[in-house]
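So, here come the structures, one by one.
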Structure 1
Amino acid sequence: MKRIVTIQDISCFGKCSLTVALPVISAMGIEAAIIPTAVLSTHTGGFKDFTFRDLTSDITPIANHWKSFDLKFNGIYTGYLGSKEQINIVSSFFDSFKTSDTKIIVDPVLGDNGKFYTGFDKDFADEMKKLAGKADIIVPNLTETSFLLNIPYRETYAEDEAKELLVRLCELGCSTAVITGIRYKDNLQGAMAYDSKSDNFYSSFSKHINKSFHGTGDIFSSVLSGSCMLTDNFQNALDTAVQFTYKCMEATLPIMDEHYYGTAFELCLGELNSAAKKLQ
């Protein structure tokens, strides 16, 4: 059985970060270990007065305990990291646990809709660049792409322009770059990718749903991470992540009033399990 460790925060209520990654990766038949970087009562989108407990000081002791009995991982997948200190600690974790058989996937969480998330700035983005450079695969959205490359944010790009961005992202040091939220075709939205080792570009699209959902980036990154453990065919991995993310949004549309805080991804986990079996 393949094993991934995912390092990010956990919201006790809400559909994002670890509360997405753990069930999604598990549904793919992959063992999921976790290192929570913080505990929140809810995620920060649409909730007030949420509680927050920082767990930075726990990350290294957890890693040291694992190292003491030679725990190994096929994949290391990082999401939301709340400080430059956490980025540096995770960078050291990469050094300690990466082997020739380990894939590192970094979702460089910085912002959305052209803006930094609260507490983040250019200095934080510069630290995230260094972490991205140690990854095999990075998965920024368009906003995060603009921050990583120090370019103005744009909502849309032509295909050739998107390919240029992907090449520039790989110049940060990663082998493969994936940009999510790409829309250059009518009524379609999805992701494009570039593998610098093979010099191949990839793309995958689904129907565009003109609604905003919390946690879809976490769903996509979790499925892509899991898929890359199960297959070396990157196009199939990308298709699986794009299509499952779309299915989660589609399943949520009839109940959006009660699921304003995230997608009803649980309704689709059976389909994900079947899709994962086809990847192997």
Structure 2
Amino acid sequence: MSSLPAPIFIGLDLAWSDRNRTGAAVIQHGRLQHATGTLTDNRTILAYVARHVPAHVPCVIAIDAPLCVPNQDGRRACDHAVSVEWARMQAGAYPANRRLLARGGVVRGEALAAALEQHCGCAQAAPVPRRGRGRYVCEVYPHPAHVALFELPRTLKYKRKPGRTHVAVAAEFRRYQTCLATLTGADPPLCGLGHWTAVDPATLRGRNLRELEETLDAVTCAYVAWYAWWHGPSHQRVYGTIADGHILVPFPPGMAERLTIIEERT
């Protein structure tokens, strides 16, 4: 009697424009099988998914980008809900609207989600079913995921912004790599990070540093996909709805108490 194929978990750190690079990561059998920070347009992303996910193999694809943006201005209800709960940890969501994101009337994440459903049979799911055998897509957000999974008091500051020196950014990248390395002892555990936790961010500049950022964020997304699938809805918090836009955040035991304690202290 043949065993069922092991599911595959893909993370995509989707750039809002195909002029910028997109990160991608693949997890299967508890190991990071592949990662890159060099994908470009949606065609290259679909080809990447097709290359790493054989036909009829279950998968979860977690995407850091808005997959449904019904509002012309302002922000989505899910963006507001995430910010209300996570802003105290500096993990609030950026506002997503069609005025900001639509190019020629098309929001990239919406187009990608539709293409994944059409070509790969991946339907949006929030929450992700516990150990389901289907093909699912969900929207995720690395910042609250980091806070939740790594028990951080606030977000990692590895994003390059005015006022942050290269030394400071590199130090935060090292913290990020150290956090990811702890996943070898997590539930579920992840191994195989290898190069991506060993590379010295202090030696990187420009596009090479951006590639590291996009790749590590894609690894985070892929792990969130696996975590959600492994534990099921009890370990997920979903903000919003599929119809109006959603964000799925991993929610380990004790996370509600952590949020309450932080709220009481502020």
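Observations
- At a computed 0.99 (Rg/Rh (Cα atoms, Kirkwood Rh), for residues 38-197 alone), which of 1, 2: 1
- Structure with the greatest value (metric distance in nm of label points 7 Å out along Cα→Cβ at positions 78 and 134, set 1, 2): 2
- For distance in nm of label points 7 Å out along Cα→Cβ at positions 46 and 174 computed as 4.4, the structure of 1, 2 it came from: 2
- Each of 1, 2 could give relative contact order in percent (Cα under 8 Å, 6 or more apart), but the derived value 17 comes from 1.
- Structures 1, 2 were compared on FRET efficiency 1/(1 + (r/R0)^6) of positions 6 and 246 (r between Cβ atoms, R0 = 25 Å, to 0.05), and the highest value belongs to 1.
Read-outs: derived from the displayed coordinates by stated rules, not from any lab. These numbers were taken from a predicted model, which means no experiment stands behind them. Cβ atoms are built from the backbone, for glycine too; each structure is taken alone.
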